[in-house]
1. Which structure, out of 1, 2, was helix-only ellipticity at 222 nm (-39500 (n - 2.57) for each DSSP H run of 4 or more, over all residues; to 500) derived from, given a value of -8000?
2. Hey, distance in nm of label points 7 Å out along Cα→Cβ at positions 211 and 235 derived from one of 1, 2 reads 2.0; which structure?
3. Match the computed value 61, 43, 35 of Cα extents along the principal axes in Å to one of the structures 1, 2, and report its label.
4. Assuming 26 is relative contact order in percent (Cα under 8 Å, 6 or more apart) as calculated from a single structure, say which of 1, 2 it is.
5. Using the calculated result 0.20 for FRET efficiency 1/(1 + (r/R0)^6) of positions 27 and 155 (r between Cβ atoms, R0 = 30 Å, to 0.05), pick out the matching structure from 1, 2.
Structure 1
Amino acid sequence: MTNTVLGIMGGSGFYDLPGMANAEWRHIESPWGKPSDDILFAEIDGLPVRFLPRHGRGHKVPPSAINFRANIDVMKRAGVTDLLSISACGSLKEELPPGHFVIVDQFIDRTFEREKSFFGAGCVAHVSVADPISPLLADALEVAAKAERVSVSRGGTYLVMEGPQFSTRAESELYRSWGCAVIGMTNMPEAKLAREAEICYATLAMVTDYDCWHAEHDDVDVASVIVIMRDNTAKAQQLVANLARNFPKEHPICPIGSDKALDVAIITPPEARDPALLAKLDAIAGRVLG
């Protein structure tokens with residue numbers, strides 16, 4: 001059985017993890033370009049943890065400029081088996097107020113300026129993302145949230161918009177009519193790429209605002225988001241520490257096959273594959289290409 005390495009992709013306001021042992025920032029090169037930052041290698045109660053600030057330390061990288069492929073690639077090279085995304089989001093439902101957390105189970109991808117696959121001309125692959133969240137990781141996340149008395153809901157669709165501007169009122173109402181729970185700018189194509197990399201993935205959405213649809217609340221702005229985000233971040237740090245303390249040290253087989261997603265995904269026969277692309281896929285797909 002594979003040893004577990006827990007990855008944390010920190011979103012807005014979530015830049016570090018307190019209480020870690022043997023913490024050390026390390027630079028990892030990626031053939032897919034420059035990741036958002038170095039990776040913090042550490043341990044929590046003996047569990048290896050790898051932390052990457054999605055926007056870089058100091059929040060220097062806007063959503064559409066994030067090199068999602070490089071970020072996932074370096075997490076894979078760092079040995080990550082399970083990846084938790086911590087993401088600040090707007091709420092699209094009355095019952096999900098600012099300060100509440102949501103363990104999402106689905107995504108709608110409305111982004112259009114981002115590279116969304118490691119595969120392409122020279123090596124074509126099609127992975128299933130019908131169920132983008134790995135249930136065992138989501139289960140453990142829910143247990144940790146309840147143990148820390150965090151206000152949390154299980155399930156809900158995360159609408160991923162391009163940004164960096166917030167929604168128009170018409171867009172917000174459209175996404176509400178689709179039944180979406182939260183809206184944010186960062187979890188796609190991150191979740192799709194994690195599946196291609198055979199990394200189990202889950203999202204903890206930290207609600208900071210009601211977007212712009214709620215008549216009794218001000219329209220979303222950076223100042224109001226930061227106020228809620230500070231409180232959310234403290235809760236999220238406690239939750240993640242609890243998750244790591246109780247997470248299995250040996251990686252269990254994913255019941256939906258997240259960790260074996262490439263077994264039946266690559267359609268290009270070996271003799272037709274591009275050696276240059278295969279070289280870039282060494283970490284992502286080495287298990288099936290090697």
Structure 2
Amino acid sequence: MNETPILQTENLTYVYQKGTSSEVTAIRDVSIEIRQGELVGVIGHTGSGKSTLIEHFNALKKGTSGRVLLDGNDVWADKSKIRAVRFRVGVCFQYPEYQLFEETVAKDIAFGPHNMGLPQEEIDRRVKEALQNVGLSEDYAEKSPFDLSGGEKRRVAIAGIMAMEPQVLVLDEPCAGLDPQGRATVLQMIADYRKKTGCTVLLVTHSMEDAAAIADRILVMNQSRVAFFDTVDAVFAHAEELQTMGLDIPQMTQLMLSLREKGYDVPVNLYTVQQVYDALLPRWKGGTHRAQ
């Protein structure tokens with residue numbers, strides 16, 4: 001994986017209604033680097049600043065202070081290139097299926113590539129490939145998006161962003177409202193897409209379990225600031241602090257915390273059944289191990 005940052009923020013701060021009695025600082029002094037090709041989970045409770053942050057990545061918002069850099073270049077350095085920035089950083093907001101409006105699935109997916117001014121042959125190629133990327137057959141191309149299930153609509157909406165072939169794909173709560181099977185399908189789809197394309201992916205979610213399942217690193221936002229930005233294991237080592245932030249940690253992490261509270265000397269940065277099994281089996285065979 002290339003270590004060069006594809007996306008950076010430098011001391012980024014954004015203030016809503018600055019200078020008024022309703023002034024609110026949504027993000028404060030955020031400095032992060034996201035590497036080309038990695039998959040980052042962005043976590044935080046409602047009001048933590050994560051949604052405001054991602055709106056800066058493709059210049060939907062301009063920081064009150066600080067900068068956003070894409071490939072080392074300030075996204076606001078040349079306002080005439082803002083449109084190009086938005087094609088390079090594709091953002092799919094929560095419940096994107098509500099934005100479907102065309103007569104057919106193919107036309108909806110083609111909307112972004114068409115606005116990019118691409119020739120029809122290239123648009124057709126991208127529509128076909130985007131359908132494959134979200135696990136839908138070509139038979140869906142001529143269907144009305146309004147005849148699809150909720151999960152299928154979600155995948156079509158995400159395909160529309162993928163069809164623009166952005167360098168950075170930002171997905172805001174892509175699993176919101178889906179049943180467990182739908183969530184698993186979408187998460188696997190995202191992981192496969194990153195592996196296939198090498199695209200940098202940011203997964204914004206309330207579910208630490210979802211992020212842990214596929215992310216390389218996790219960015220935790222709390223009270224408008226970066227609380228943690230590290231590997232999944234390193235972030236889950238702070239399980240108790242994450243709970244105090246109002247975040248729902250995975251069930252397996254909760255189990256390990258409970259065992260720790262009962263005096264057992266066990267690691268708490270575990271979040272899958274397999275990890276817990278691997279950690280506890282030797283202890284069961286060797287007898288009870290309590291913390292001293």
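Please treat every number below as a calculation from the coordinates, not as lab data. The structure presented is a predicted model; accordingly, all values stated were derived computationally and were not measured. Cβ atoms are built from the backbone, for glycine too; each structure is taken alone.
1. The read-out comes from structure 1.
2. Computed on structure 1.
3. The read-out was computed on structure 1.
4. Comparing all candidates, it corresponds to 1.
5. Here the read-out was taken from 1.
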